[in-house]
1. Say we calculate Rg/Rh (Cα atoms, Kirkwood Rh) for every structure; which of P, Q gives the highest result?
2. Supply the structure label, taken from P, Q, corresponding to helix-only ellipticity at 222 nm (-39500 (n - 2.57) for each DSSP H run of 4 or more, over all residues; to 500) with the calculated value -5500.
3. One of P, Q was used to calculate FRET efficiency 1/(1 + (r/R0)^6) of positions 230 and 430 (r between Cβ atoms, R0 = 30 Å, to 0.05), giving 0.30; which?
4. Suppose volume of the Cα convex hull per residue in Å³, for residues 254-341 alone works out to 263; of P, Q, which structure was it derived from?
Structure P
Amino acid sequence: MLIGLQNVTFEFGARAIVSEATWHIQPGERIGLIGYNGTGKSTLLKLLVGQLTPSKGTIEKGRDTTIGYLHQDLLSFDTSESITEVALGAFERVRALEKEVEKLGIELEANPEDNDLLIKYTDALHEIDLLDGYNINHKAEEVLHGLGFTTKDLSRPYLEFSGGWRMRVLLAKMILQAPDVLLLDEPTNHLDLPSIEWLEKYLIHYKGSVVIVSHDKYFLNKMVNKIVEVYQQQLNFYTGDYEYYEVEKVQRVEIQQRAFENQQDYIRQQEKFIERFKAKASKAAAAQSIQKRLDRLDVIEDVQIERPNIRINFAVEKTPGKVLVDLKGISKSYPKQVILENAFAEIERGDKIALIGANGKGKSTLLRIVAGMEGYEGERVWGHNVDESFYAQHQLESLNLSNTILQEVQECGTKKTDLELRALLGCFLFGGDEIDKKIKVLSGGEKARVALTKTIISKANFLMLDEPTNHLDMVTVELLAEALNKYDGSIILVSHDRFFISKTANKIWEIEDEKIIEFKGGYQEWLEWKERMAKAKVASTEPVKNTNTKENKKQSKSEPVAKAVETNVAIDKDLQKQIQKLQRAIALLEHNIEILQQEKLDIESQMADPAIYSDTQKFHVVEKSYQDKNALIRSMNKEYEIAFNDLLVLESK
């Protein structure tokens with residue numbers, strides 16, 4: 001074990017965050033820490049690093065365990081050093097040795113015959129070599145480039161960068177430190193898509209353990225092999241990625257619900273017997289025995305998935321013309337950067353466009369140009385009957401600080417009742433008395449959610465959204481994606497949340513070579529298209545082998561056509577054999593998966609049996625069997641997917 005909690009209870013005032021929680025982080029684990037906003041994920045990370053002290057229980061840590069903790073409070077750090085120097089701060093021992101070598105070198109020049117000095121000097125050089133200290137600059141530059149910094153940026157002072165870019169520098173430093181455990185609190189919030197993809201590739205091969213708090217489903221699915229869920233002041237553990245957790249969570253709740261209902265039936269039957277025979281002398285002893293058994297019974301709690309059953313609905317008051325916005329010959333540049341040069345694009349009725357790409361390419365600038373909030377050269381033609389609504393972080397400044405949350409959304413001019421407004425605010429995590437909070441006391445994230453709520457109830461037929469999922473948990477992101485998917489109006493949005501983009505966009509815009517490149521299709525289709533284009537580009541640049549030499553010219557003329565035909569026939573037969581072999585393997589896998597699914601259902605029935613559920617030892621044995629069966633089914637399903645994809649490839653040849 002590297003670090004962990006042992007029977008930890010922690011409270012904020014009268015509210016328990018976790019109660020009697022035990023969690024041990026083992027070497028090599030990649031863990032997704034999840035739960036609704038406010039359940040205590042960040043608090044748990046602070047407990048692990050010792051920033052908070054539990055009211056009960058202990059925090060355990062290996063003697064030599066090193067921990068890296070990325071969190072929002074790090075942004076208070078400031079320095080005029082270059083970002084490369086900040087990143088190189090990860091190599092404290094190497095930097096100290098470099099200073100020692102420099103000092104010893106000067107002393108040796110003055111005393112070249114001092115053998116002790118020479119030994120110290122060579123020992124220091126040897127230690128630098130062992131620590132791979134001669135490559136630290138290269139390592140720092142490689143990580144900073146991966147996180148989106150250009151070569152020119154590397155020498156710029158840290159204090160010149162905005163908060164998001166500063167967080168990237170601190171993430172780079174933490175990665176370079178290579179601690180035994182990395183605790184990352186929302187690491188993708190400050191990254192663009194290319195940087196997220198780079199971080200994924202890096203962390204997949206990271207030798208230490210990683211704990212990630214994130215609302216990015218794609219990121220969690222690629223990154224983690226275990227889920228720890230904060231749920232009703234308890235920690236629940238799932239061995240698998242987020243997708244597995246979603247399925248397994250529902251199954252666990254269903255099993256517990258059936259067990260609860262079965263136990264309640266059993267209790268009712270026993271209570272009827274007690275009530276009927278407790279006064280009867282011949283049955284009184286039996287009734288008392290049953291009552292004692294009921295008193296000792298471990299009561300199964302009723303359980304429901306804590307998921308809002310509210311749905312976010314957008315209303316559209318009027319239908320716009322066919323073209324909402326027509327961009328003609330748009331040019332936009334800053335003193336040191338050209339964003340667009342004579343670019344053309346159209347937004348049509350029904351378009352749901354995701355503007356994606358690396359930070360600094362001008363996504364938010366283009367969004368503001370579309371909204372008419374940014375200067376440009378060229379022509380922007382607004383369509384007929386367009387009723388727009390724009391959401392971005394800077395709108396937080398326009399909120400009335402003296403209003404309560406409810407008053408702020410009431411002033412939007414909507415005809416929604418207070419009950420409807422309360423329900424919608426509930427979707428954005430403002431429940432109960434929270435809606436009476438003043439805007440001035442809200443955090444940045446809370447203000448962002450209020451501004452997003454105002455955007456949604458505007459009844460606009462054209463929404464422009466800049467990073468709308470920031471500060472939302474996964475459930476609220478799902479609700480918002482679901483609502484936008486059903487929305488009758490048009491959308492253009494900037495987001496780095498790949499799940500959100502994949503659920504909402506039917507077109508992709510990308511700024512490339514100062515032009516707007518449009519792809520008609522969803523995010524997954526766009527990814528596949530980009531991959532095909534990249535492969536085609538590589539193929540087109542590969543040198544063609546020249547087999548047309550004098551020697552093989554003679555040979556090619558003398559070869560009979562029959563030999564070529566014979567070769568093709570042999571290849572076809574071999575291909576057919578491979579296809580048949582895969583078909584047989586797929587059929588066998590389907591048969592075995594079907595058997596395992598039936599066995600899994602049988603185990604579920606056992607788990608719902610009160611006689612087993614009330615016996616802790618028996619239940620653990622059955623539950624272990626259930627988990628093993630699930631793992632085997634997942635493994636076979638993966639085998640099936642691989643075999644099926646291989647078959648498709650062979651059949652396409």
Structure Q
Amino acid sequence: MAKKIPSERTHHGDSVRDDYAWLISKDDPDTVAYLEAENAFTKESTAHLEEIGENVFQEIKKRTLETDLSVPTRKGGWWYYSRTEEGRQYGIQCRVAADGETPPEMGEGGPLPGEQVLLDGNELAGDSAFFSMGASAVSPDGTRLAYSTDFTGDERFTLKIKDLVTGETLKDEIPGIFYGGTWSGDGSVFFYTRIDDAWRPFQVYRHTIGAPAEDDVLIFEESDERFWVGIGLSRSERYLVLSAGSKITNEVRVLDADDPTGEFTVVRPRRTGVEYGLDHAGDHFLILHNDGAENFELATAPIDDPGSWTPLIEHRTDTRLLDIDAFATHTVVHFRRDGLTGVRVLPNEAEPYEIGFPEPIYTVEPGGNPEFDTRRIRLAYTSMVTPPSVYDYDLAGRELILLKQKPVLGGYDPADYEQHREWATADDGTRVPISIVLRKGTERPAPTVLYGYGSYEMSIDPAFSVARLSLLDRGLVFAIAHVRGGGEMGRRWYEDGKFTSKKNTFTDFVACARHLKNAGWSSGVVARGGSAGGLLMGAVTNLAPEEFAGVVAEVPFVDALNTILDPSLPLTVIEWDEWGDPLHNPDVYAYMKSYTPYENVDGRVYPPILAITSFNDTRVFYHEPAKWIARLRATAQGGPFLLKTEMGAGHGGRSGRYDAWHEEAFVLSWILDRLGSPEKAQTEITELGAR
């Protein structure tokens with residue numbers, strides 16, 4: 001590949017040579033050959049992990065109830081659910097007729113009596129190496145299903161309509177659409193979004209069922225390149241809600257769902273820095289907004305004057321309001337406080353209250369609650385030792401009713417594990433939370449995996465993982481660094497980890513790694529993160545390579561500066577509200593150049609690095625980790641530096657569940673190898689297959 005000519009980049013008087021820029025040419029046979037050669041090298045370099053990788057895969061498989069079904073959710077006259085079958089890669093969407101509010105008995109995980117199969121992902125996928133669904137929406141009257149599919153991983157979907165009365169797939173077919181979409185109130189019209197060349201959903205179309213796709217009507221187009229658009233129904237299904245939003249600003253329009261050809265009404269015109277969302281609650285709207293309220297407040301607004309907001313839950317500096325669900329008799333508020341999530345109930349005719357949970361570390365959020373008039377609230381709950389659990393909360397009795405906890409086979413007992421919350425001290429004195437889980441009796445200090453993300457106000461909350469047990473049962477500690485840039489500690493936590501405060505994200509993570517070592521938890525750390533968390537991995541490896549025994553970077557955003565400098569690439573202009581605009585602002589350029597991983601590789605000794613990417617990723621292009629690994633090999637000491645590219649997948653990696661398990665087993669085997677944990681599985685692992 002030496003024949004490739006390097007590129008030159010000049011911005012704000014800074015001239016930079018890029019020897020590996022040619023890898024961005026996806027259609028170049030040399031690029032494909034390069035990636036395939038890298039895959040062959042990685043396979044050869046990790047051949048000694050095949051046995052342990054297969055063992056871990058079998059452990060994941062044997063702990064998983066392969067034939068299973070989700071807790072049915074009531075909507076109209078039906079209970080909707082999905083189920084899986086042993087040996088099949090994808091889920092099956094189904095429904096049965098409803099005769100009450102109590103979900104039907106789920107039995108052994110097979111089909112329920114009277115089942116109607118809506119979509120079988122295995123049949124839709126066929127022999128395709130990749131399969132994903134972007135939409136699955138039943139019309140309000142339950143007679144039609146709109147669904148969309150992607151067979152390459154580029155997240156461009158084809159929409160189809162199925163008649164649920166006859167089982168026939170209609171002639172309606174619309175290619176090249178984005179995720180999601182929604183029905184009109186009478187189910188005669190379906191609304192969907194299209195993307196521009198930069199992979200930005202910018203148009204909303206109205207499709208009349210039975211009409212040719214070329215007759216679809218463009219009802220909204222967003223010209224500001226910072227804004228995405230989307231459309232949905234209010235929970236009451238009374239209003240269509242069309243939203244345009246950037247990273248920091250929102251504008252919402254509403255329309256009576258029974259008048260799909262009518263004109264939308266703007267709730268409040270956009271104002272930079274003001275974010276808001278809307279739901280319908282009987283004779284008024286509920287507005288969740290941050291206008292003068294950093295952590296958001298909840299307001300009411302008249303139907304005929306939706307821009308007039310009256311506070312209902314006023315702003316609190318210690319509580320970040322996340323979302324609202326309006327029901328006929330109450331409103332549910334999802335919030336975050338002290339690094340944990342919570343649920344508050346606002347009855348229409350009584351005092352508000354919060355639902356309590358017993359564990360010190362957990363994650364809870366509203367689950368599937370499509371019925372507007374209901375006496376129950378569906379909740380999803382998990383912790384680092386408690387498998388995902390589905391509860392109904394009975395409003396009358398104020399009682400949590402456990403409907404199902406994800407089965408974990410092989411004799412899993414939560415009492416065999418323990419979870420902890422630690423606090424690291426960052427360079428500027430900020431206390432950074434760390435969530436930790438390990439098997440009881442694990443000798444400390446122990447080999448440790450430290451996971452991090454830290455961008456877009458996304459929180460990596462404490463949660464259970466079946467695959468993680470293969471680490472814990474081998475004597476490893478698993479920890480999550482809740483670094484700034486995420487949302488774990490409220491909106492300020494996010495603001496302190498973006499723009500020209502972005503380095504806080506990286507120094508927080510290093511502080512967490514050092515705290516685990518100094519506090520006696522860790523004997524060595526492998527760091528792991530993906531996407532923007534992959535940027536974190538590259539940055540901390542440059543910042544403190546000596547702190548890590550290895551680094552796993554999945555679909556990593558490691559060539560951030562070059563990407564954010566190119567407005568023609570997907571997401572770039574939108575991302576300026578997250579990272580800053582280095583194209584037009586020399587200070588932002590200098591700041592980003594000082595931390596982006598690709599720009600800062602030098603000749604020091606780096607830990608071994610495993611980078612995993614996907615050829616069809618539209619969010620973080622494959623060329624970013626490919627260039628990064630190439631520069632590490634050419635410049636740095638240490639390693640080895642490995643690149644693995646899924647040639648037929650997108651941002652989420654391989655799509656089938658067994659394929660995903662194999663991929664995870666490969667990563668875990670690499671981690672175990674790096675941390676020096678031999679394949680000596682404890683008794684519990686050895687006996688797993690016999691249970």
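1. Ranking P, Q on Rg/Rh (Cα atoms, Kirkwood Rh), first place is P.
2. Q
3. Q
4. P
Values in this text are rule-based calculations from the coordinates and carry no lab data. Small disclaimer: the values here were computed from a predicted structure and weren't measured. Cβ atoms are built from the backbone, for glycine too; each structure is taken alone.
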